[in-house]
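Take a look at the structures below.
Rule-based calculations on the coordinates, nothing more; no lab input. Quick caveat, the model's predicted, so the values are computed rather than measured. Cβ atoms are built from the backbone, for glycine too; each structure is taken alone.
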Structure 1
Amino acid sequence: MLRVELIPSLSDNYIFLLIDEVSKKCAVVDPAEAKPVLKRVQELGLTLESIFNTHHHFDHVGGNLELKQETNCAIYGYGQDAERLPGIDHLLNVDDSVVLGESRAHVIFAPGHTLGHILYFFEEDKKCFVGDTLFSVGCGRLFEGTPEQMWNSLQVFLDMPDETEIYCAHEYTLANCRFAETLVGEDEDLLAYKELCLEKLGKGQPTIPTTLSVEKLINPFLAVSRESYRQRVGLGHLSALEAFTELRRRKDSF
């Protein structure tokens, strides 16, 4: 069984500590920094076995080298982006997998935010670690990729089970809700979710993970795949890709 702990980092990052309850081995996804990871691993009496990087940005790999030096853990990342991933040991390709104890994750290529972005989908555990591709009620900026690349990458989420938990690396949820409100106004489902998130944050809790059932319903960057949603937000004359491109443009200047 795979258990996940969120470790807050920097201003709004989350580092994800993945724990195999049987072996007491663990892995970390996108360590922005090393010290909070080392502290938590020591508190729990665990062995850090692996680092899983989704992409090369510093707030996702900043702790790689110190963690490797302190624990001798192995670092995994997309092979074609190896020169930008500090300390990488295992070069992953599309359709490869990574293992932690009894849990296995499929590696999914998801360019858009960067050209070498990947996801880790633990299908049996119903957990997906998405880096900066998908956020709750949002999606990542296109720093390197094209709108078409990001749109194609987002399609993979539409095929995952609704109960899949989505672990995105930043606490952007409220800002994303405010943008979505500019599109759909006082939508009942969106307002209910926003209130839930406000309640969590008020208690010092993260809004992450979210679930795909929620995101398919209220995330504009997924919902725009539906013609009814495009009609609702005044983009019915556009294709799904064209509408996505327009929403991403608006969000960039929001």
Structure 2
Amino acid sequence: MTEDTPRGRFVWFELLTSDPEAAPAFYSRVTGWETAPFPWPTPYTMWTSDGVPLGGMMKLPPDAKSPPHWLAHISTPNVDGTVEQAVDLGARVLIPATDIPTVGRFAIMTDPHGASFAVYTPEGPAPGHDGEAQLREFSWHELATHDYPAAFRFYERLFGWEKSSAMDMGENGTYQMFSRKGVMLGGMFNASPQMPAPPGWLHYVLVDDVNRAIEAVKSGGGQVLNGPMEVPGGDWIAQCMDPQGAMFAVHARKK
């Protein structure tokens, strides 16, 4: 752990999949990522962009109760203290604070409404960087939940996130955006009754061209669930599912 470990920054993105042999080719076509092995006793593959690691992939345990999914790790200077605070605020611990030799310490939890996330204290410098996301990095983080004002208060207290602008979605309610140190991170909203999925995070990868990305999704055996769609400000997004069932999204900035 370093004294300047950032608080509340999304720093690592992990895919738990039923087919770790097939996933690299799919995501490389969609996002342009590369892969590199990580020397663990358990097989683990890192996602990289221009040689810089941004996440990892491992096989979903056979006894897992969840389907294939992406899990975001959020940095904190003190995993144990953050877990204790989160539990006091209503979170549930799935994997208690655990050391990864030479890497850092992490824990996995669900927030009070059931959305999963991880907290992470690295031994060295935290992965990623402050400021806006670059091409092929995760650029937006979206929480569908049952009570977004309460969810925001939970994450605000835990990570210091700031409430930003809000967008009226008509019958679909309010889309509340949030930021960290003035940089927009994502949004939260109440899922409609027409969306039966449980509360969860959806993470967007910044690509050069959304249409090109969704064609790669379809040709690679994935599904496009929503989009392409232009959002306020002129950016384009599409929400997708990989061939194993893990949900993710792509995002392209206004040209």
key: Entry that produces -5000 once helix-only ellipticity at 222 nm (-39500 (n - 2.57) for each DSSP H run of 4 or more, over all residues; to 500) is calculated, selected from 1, 2   = 2
task = Match the computed value 2.8 of distance in nm of label points 7 Å out along Cα→Cβ at positions 165 and 205 to one of the structures 1, 2, and report its label.
result = 2
ask   = distance in nm of label points 7 Å out along Cα→Cβ at positions 109 and 157 was computed and gave 2.1; which structure, 1, 2, did it come from?
value = 1
ask   = One of 1, 2 was used to compute P(r) over Cα pairs in 5 Å bins from 0, in percent, for residues 149-244 alone, and the answer was 3, 10, 17, 23, 18, 17, 10, 3, 0. Which one was it?
value = 2
query = For Rg/Rh (Cα atoms, Kirkwood Rh), which of 1, 2 scores largest?
reply = 1
key: Answer label among 1, 2 for the case where distance in nm of label points 7 Å out along Cα→Cβ at positions 85 and 133, calculated from the coordinates, equals 2.4   = 2
key: Per relative contact order in percent (Cα under 8 Å, 6 or more apart), the highest-valued of structures 1, 2   = 2
